[in-house]
Structures are given as structure tokens and as C-alpha cells.
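In the part that follows, the structures are each spelled out as C-alpha cells.
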Structure 1
Amino acid sequence: MSDVIVIKIGSSTLVDDHGALREQVLQRRVGEIAGLRARGLHPVLVSSGAIACGLGTLGISERPDALPDLQAASAVGQGVLFARYIAEFGSHGVVPGQVLLTSADLEHRASYLNARNTLERLIALGAVPVINENDTTATDELTFGDNDVLAAQVAILLRARLLMLLTDRDGLYAPGPDGPELINEVPAGTAPDDIALADLAGSGRGRGGIASKLASAAMATGSGVACVIAGGEADGVIPAAVAGEAVGTRFAPSDCSEGAFKMWLRHAKPAQGRVVVDAGAVRALIDKGTSLLPVGVVSCDGAFPAGEAVLVVGPDGREVGKGIAELSAEEIRAVRGMRSEEALGVVSGGSAEVIHRDRFAPAVR
């Protein structure tokens, strides 16, 4: 769906210091999103702000650290927030559809596809999906970390044209001779660590920060989705960014043609272990596109069954990629360094491959 535009609005943009919704900001953004829908585009909104709204409604002045407190605030705030979206989108004749996700929903291939089918059906029916992390049930181990990462994963899942990360800043700033200067363009393939940033203070109202936005932009652009980080309060920011105007900081996408399975494997399936391979195996995986065989395995870290994702690391410690293991960790350690014929004698009824080439996603370079 190449006309999908994913817009993420952060807590610092939507909610003020007292936990109240910034009504004018919400109205402007909803109006612009409805305008995209009227033009035949397919906007998807990833909205933060539920916890902040809940804290304000409950009269809690400072964001707590305890997970049950955050979950309780989310339970209250999610209803407050979505009720406003129903009313505001309704004034434009648009129906919003609430979708709450945890990272576990995207970790498993079946639920990943189900999430995609639900979102695509909402879009086909003319609704605007409004997505947030399901903070009321997510645990520390099952969170995206912040909605920047969630938005990037949604953009990848739907093969969006553009990901917009709207925040309380106009974009990214680099140090300049006369003070911080706005970075207008970031070329495709630029690593987050290669971008020199000026030191600017954040708002503290949300979980995300510049580091998460850079990581999310790298995720999206590495899968062929353009990304813009821009201020979320100014008039016309969404249509301007969609039109390619000079708004915020724009990240150019890579020329990516990977299938949905490998994008899911790279960005949504967490690794449960690590397999270290020799230089010959690195060349075979990257240059020749072959499967990983036991003979190329040097060591295996972790405890996992066959069918789980593992990181593949070269002799220099650099990540080579991620793949679905055909063998368990114990079996990989038992056959490491062996030729395939020998390995089959050790793993009766098992596979002669550690990772099949069709289930391996090379690391983004």
C-alpha cells in the first residue's frame, strides 16, 4: 500500500505540563490527517499521550516509575484520548479505529500478519487506524520502548511511503558556528552514530528521545520508507511533509526490495541467542547468499529451541544478520565445525543447515 502515510505524534506535542490535552494541536493534526484521507491517501496515526492524559486526569503531577501506576494511568488516559479522536475525526466525517499493540503481537509471525490484515482492512473501509502501545497489559519485557519504534514497525509492516515523527522540536540540530543549525537532509544509509547532534534539552513528558527517533528512522529507511522528524505544533506540517517540502529533517530511504518475511525477521522478531561464524561463512552468507552450515560455526551463545531467531556475528564481532535457527542451541554447539554429513550423524532426523538461506536477513549496512 504505497499511499500509506504513518504519522506519530508524541506526548510532548499532545499533552501540556499539567497532563491536559493541547486541544488546538490535536484539532490541527486531525484536520490535516482527514485532509490526506480526502485526497485518497491512507493515513495511519500512532498516538502517544494516553499515560500523560491519565496522570493528569488522576491528579498525579509527576510521572511515576512503578509499572502498575503507569498501567493504571494508561487505562484511564486511553479512553480520554480516544474519545477526543472519535469526536474530532467525526467532525470531518472520518471514522477512527483504535488498535492497541504490544511487541509480542509483532514478535510472532501469525499475529504480525493478523495485525497487518486488520490495519489494511480498516484502511480499505475508509477508517483511520489510531495506534498506541497497549500499556495496560505490556510488561517491561514486552514493550516497544516508545512509540517511535512502534511507528517505525507499523510503517515497515504496511510498506508505507512516509513515516512522520512529530515532536516538540522542529527537527534535528547540528552544532554550528553561531549555535545549533537545523539538519534538512540525511542521506540514505547514514548510521545514527554518524550524525553529529547539538545538545538540546527534552521535555520529559514522554519516553522517547532523539536517540529513539534516530533508531526508528534508521529502521524505516533501511526498509525503504522515507522518514521526516518535524515539529508537531505548526500549521500545515503534515501536508507539507507529504508534499516533500522542506519541513524538519528528512531521511532518504534505501533502495530496499526485501520481502515481508525478512523485514519481519529483521525488525520485529527478537533474537534469542547468538551464533559466531568464521570469515568463510560470512562470505558465503553475504556474497553468495547460501545457507549457514555447521562447518562455518565457531560458537553458539544462549539457550533456545529450533525455530527461534538468532543473531549471526562474524569473527570480528560485527553483526552479519539474523536468521531462524534450524537447530537448537545445544545441537548447534554439538555440530559446530562439522561437515554436513558428520552433523547429520550427530543430530538424528535433524537438519544439515544451521540457518536456511531463505530464513536469513543480512544486517543493514
Structure 2
Amino acid sequence: MLLELHIIQNFAPSNLNRDDTGSPKSCEFGGYRRARISSQSIKRAIRGEFVTGELLPAGQRATRSKRFVDEVARRLVAAGRDAGAAPAVAEAGLALLDIKLAKEQKTEYLLFLGEREVAAIAAFCSQEWDSLAAATEKKGKKDTKDEATRKLAAELAKSLDGGKAADLALFGRMLADLPERNIDAASQVAHAISTHQVSSEFDYYTAVDDLKPDDTAGADMIGTVEFNSACFYRYANIDIDQLSENLGGDRELVEATLRAFLLASRDAIPTGKQNSFAARNAPSFFCTVVRDRGAWSLANAFADPVRAGRNGGLIDASITALDAHWGELVGMYGAPAGAQVAVAALGKPALEHLKGHRVETFDALLERTLEAARPGTGG
């Protein structure tokens, strides 16, 4: 079973997601330059909303970091272990998993570990404190893993099962040193693209020193910031069966994760240059599709860029184009197998093909979607 999200979201002037030069990210689509927000930026904002929106408790979330030696050591000290020896013991524990460290006791790459996994590593290090402390003395020697140590390593590796962390189950992970502990992502998140052609603009700004004498002319700082304003199409999907597998078949947690993802997708906005632009614009259109199989991104609704006209601006034109493309796909290929659709929109956009699926509020859309996604409901 698959859950799809289709979102139209119009942003005021902003620079939500920058490239290496500080410019708003963009791309070519349909032969025209479009504004773009990367999928990584969107997923990061969603994970942040899990925390700030209190959508998931800490025990059902994961942490992505290179600093797990410090974190495990902190937990060991909090449990009463010696602060001086704790970092070395934590390092030895991670070494059992063949996780390589770089400088300053950081791992070579970002690890994505569930809270329960981190807690299990810390508990293991505390339990095996003496043997791990002894192992630190063998550091640098060849084949420091005897048979007993290998058994400890195998036991510790079992704790890396995802820890029923919802964001880890959604977005997956790759552990280069432990490929058998990789987790396939249950969700796919597309780069958001503008439904129309976009040109960047520049804000020339100056700043004056508050303590500057009144009789001295000129600014003490000048610069430019590149920005744009764009109406975006956002697409994402969740393989509910994969999500259930990643969460150990916990139905309640699966539903809580789907609810959190829908709410976070509604509220999550990338943080780039928000102090300068405050582009806090809610989606204008939100559509969910629960279907038995297959997936349809509706991005090709905007292969020909929409344009503002006498009958409305970019938002209404984008919603109309999306609705028309949905109708074209259904006309060509038939309605998606087992599809249950819900649509919520601001205002009164002209809907022809999706109008029968419209609900009045986001809450109504949320509950209809979750009902359709429950096992045995025919979704």
C-alpha cells in the first residue's frame, strides 16, 4: 500500500535553500528555469518539525551525527562511570562495530541511529566496561579481537535494528561499515520545483554603525542577497508496507508515523534566510492518495510553465493544471488501483477531476487519509 502527497505551496520573496554560491537553488524543467528546494532540505525540515511540533517522542526519533563517541561517553558519565575513561570506552565500543573514527573522536561519516540504539550502545559499554577498558590498551595492535570479543561485537550489532525510530524508518540509512544494518527508506521525497518560470532578483542592502558620528556620510556595510518568489509543487510518497517492516510490524507506531509525516509536511519550511525574509507561507493545496500499488508524480502538469492571468494568479493556475493532469492520467491509464483520494484547498480553486474528493479542513483530510491507510480498510 502506498500513500502519496501532492502539495502546492506559494512562497513570498525568499532564499529557502541555497547553493554553494549563496543563490537560491534552481533547475531546468520542461526547457525552462525553475526555482528548486532540494529533497534533503525538505526532509531535514520535516525531521525538525517532528521535534519542534512535538509530533513524535524522543524515544521514537533518531539522531544523525559524527559525535556518538561524545554522546555515549556522556551517558556513561551520567550513569556513574569515570569521566576520564568514558571517551576511550565509548570509542572501544564503537570499534567493536568496526565503525571507523576520524579526528577528534568523530566518526568518518554521519551515523543515523535511533534513540533506543544509542541507549543500547551506552548500556553495553557500561556492562562491558572492564573488557572495553582493557581493549583500549591493545589499540594499534594487530587482531585485537579474540573469540570472546567477536561474540561481544556480534551481540552489540544486534542492537542496531533501527530502534523503532520513526524518522529512521521513513528516511532509511546506509552504514558503510555495517551494510547488514542498512535500512531501506520507506519514503521518497522529490525536489520541490516551481510550477512556473523563475528569474532571480537581488536585494542591495546597507548597514549603518549605531555608534557612528552623525556628520560622517556613508554606510559601514553593503552587500547583496539573491532571492526569488515561487509557487512550488511538492511530491512525496510512503511505502506503508516497508514502513511497517522497518518498525517491526507495530501498527500503532506506523499510524503515529504517518500522522506525524502528514502534519510535518504541512508545517515544515526550510530555514534558509528566514531571518531576512520570513517566508512562512502555508500550503494552498494538499492532496493525498492511498493506493494499492504504483505511484504518480504530477510534476509533468507543469512541464509547460503556468502563468498568471486575468482569471487568477499562479496559485489557482497551478491547482488547475494539477487537476487537469490528474484527469489526463486517469483518462489514459484508468483510476489507480484501490485509490482513495482526499483534497483540501484554500479558497475556491476550479477543480473538475478532483472536486468529488474535496474536504473542508486539513483535519478532515488527515483522518480520511489515515483511515484509508489502515490495514483491512480497502485502501
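Bear in mind these aren't lab numbers, they're just calculated from the coordinates by the rules spelled out. In this text, all values refer to a predicted model and were calculated from it rather than measured experimentally. Cβ atoms are built from the backbone, for glycine too; each structure is taken alone.
A few points about this structure:
- Structure responsible for 2.5, with distance in nm of label points 7 Å out along Cα→Cβ at positions 90 and 250 calculated and labels 1, 2 on offer: 2
- Which entry (1, 2) yields the derived value 58, 31, 30 for Cα extents along the principal axes in Å, for residues 162-305 alone: 1
- Value 15, calculated as relative contact order in percent (Cα under 8 Å, 6 or more apart), assigned to which of 1, 2: 1
- When distance in nm of label points 7 Å out along Cα→Cβ at positions 194 and 282 is computed for each of 1, 2, the largest belongs to: 2
- Structure (1, 2) behind the derived value 1.02 of Rg/Rh (Cα atoms, Kirkwood Rh): 1
- Entry that produces 0.65 once FRET efficiency 1/(1 + (r/R0)^6) of positions 26 and 210 (r between Cβ atoms, R0 = 41 Å, to 0.05) is calculated, selected from 1, 2: 2
- Winner on FRET efficiency 1/(1 + (r/R0)^6) of positions 10 and 242 (r between Cβ atoms, R0 = 30 Å, to 0.05) once structures 1, 2 are ranked, highest first: 1
- Across the set 1, 2, distance in nm of label points 7 Å out along Cα→Cβ at positions 178 and 338 reaches its highest value in structure 1.
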